[in-house]
Structure P
Amino acid sequence: MRAHVLLLGGTHEARTLAERIAATPQIEGVVSLAGRTSAPLPQALPARVGGFGGAEGLATYLTQQNITHVIDATHPFAAQMSINAREACAQIGLPLLRLTRAPWGPLEGDNWIEVADNAAAAQALGAKARRVFLTIGRQGVSAFRAAPQHTYLLRVIDPPDRVDLPPLCTVIADRGPFTRDSEIELMRAHDFDVIVSKNSGGPLTYAKIEAARALGLPVVMIAPPKLDDVRVTHDLDVAMAFLAS
């Protein structure tokens, strides 16, 4: 029996895994994209775009499409989709694997203020007005409206709704990966006092952490949400072995 996988994607890891699946005749699959990015990158597998209608809708889709395996390779902060995948797979008894990046850890020279979420990050900036480099994407930026005294530069792939932005906020649209030198240049040009980042792990956006370390800038680091009772790997070979089981 051929494995028929639903790959919940939207990340570099998902695209890489999709390429390996597409090159394996014993496995067929489809990539699901949330549709939050207006110009998603090409995929090696057939793609569907949009939500499923919660855990119940996902369970119905998995049953109707005769899916045999689910790999959740969504962004580390796409918590609701991961929760829906866990509940749907448990409901109908399908195997589920979470493929994600190992989170970053502080190194010598790093000055991290580790917090649990966006609201805590906004509070950690303090009462004194500061120049803040927001590198959290557009999701959750409204939390920083609670700290309107700061001047923000928000870097995103797709622009957020203006109503979600704090009053003193400039938005630039750019897609990584970035280099350490280009990040240092940007940080110096804007004379930032502090960086706010999600701990997304992986190499693609790590240059900003290297740049902050080189410049001695503090980083307010938002921890990724935890998902209990789900098998997790950071290894593509493990994911391929999961599909062969």
Structure Q
Amino acid sequence: MKNLLEVSDLKARYDRSQVLHGIDFSVAPGEVVTLLGRNGMGKSTTLKCVMGMLSTHVGEIRLEGRQISGLPSYEVARQGLGLVPEGRQIFPMLTVEENLLATAANRHQSAQPYDLDRVYEFFPRLKERRGNMGNQLSGGEQQMLAIGRALMTNPRLLILDEATEGLAPLVRADIWRVLGELSRGGMSMIVVDKNLGPLLDLAQRHFIIEKGRVVWSGDSAALRRDGEVVEHYLGV
């Protein structure tokens, strides 16, 4: 099967400091993959490169075989990549519904597009709060809104950076429930998160990044078996 996304020999730097040293990974249609690793190892930088928010120094990023590395971030988004960024970055002075409608699009003519009704079905709390301003929401509600806003772009690939960071346990469970539903519906995803248990249930493949390199990759069964890898690269 042809990959949806392919990242090959990705190298990137901040000023003179090189932070990615040849990242390789792929996402198949309908697949969920994770980027794992401790803080500061290059996960978010990799996502910024994929989204066109940071220029690549060397390497290729291809979406369905077409090179997208070098495109500006708005054009990458138009190609079908939807980002739920670390820190949420919702519009604080727009209502919940205005936040959702601000990015709404169906550029790839999905037969069952994500619209307000579908987003509210995933997150009933957002429907209850649809008239509230973004800055009146709790952290968990803002994360729900950030996910809903990305879905309203009807992405072919949904990217979540720190999907449940800093959220209360009940809110985290709600986020994992929605991501599971999206996966079962065929949504391709890249997920960065520190909660390994839910990731093992959600994702098909995992890539561990250490100092800007992929040092381990495999499926959930292999990662469950390899406690030494988990302790070495993911333990605190």
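Bear in mind that the values in this text are calculations on the coordinates, not laboratory data. Keep in mind the model is a prediction, meaning the values are calculated, not measured. Cβ atoms are built from the backbone, for glycine too; each structure is taken alone.
When distance in nm of label points 7 Å out along Cα→Cβ at positions 50 and 194 is calculated for each of structures P, Q, structure P comes out greatest. Out of P, Q, which structure matches 1.00 when FRET efficiency 1/(1 + (r/R0)^6) of positions 146 and 178 (r between Cβ atoms, R0 = 25 Å, to 0.05) is calculated? It must be structure Q, since only it matches.
When distance in nm of label points 7 Å out along Cα→Cβ at positions 90 and 114 is calculated for each of structures P, Q, structure P comes out greatest. So distance in nm of label points 7 Å out along Cα→Cβ at positions 26 and 130, computed for just one structure, reads 4.2; which one of P, Q is that? Source structure: Q. One of P, Q was used to compute distance in nm of label points 7 Å out along Cα→Cβ at positions 138 and 162, and the answer was 1.9. Which one was it? The read-out was computed on structure Q. Computed over structures P, Q, relative contact order in percent (Cα under 8 Å, 6 or more apart) reaches its largest value in Q. Consider the structures P, Q: one of them gives 0.90 for FRET efficiency 1/(1 + (r/R0)^6) of positions 34 and 186 (r between Cβ atoms, R0 = 25 Å, to 0.05) as calculated from the coordinates. Say which. Label of the originating structure: Q. Among the shown structures P, Q, from which was the value 0.98 of Cα Rg over 2.2 N^0.38 Å calculated? Here the read-out was taken from Q. Comparison across structures P, Q (criterion: mean count of other Cβ atoms within 10 Å over residues 66-73) gives the highest value for P.
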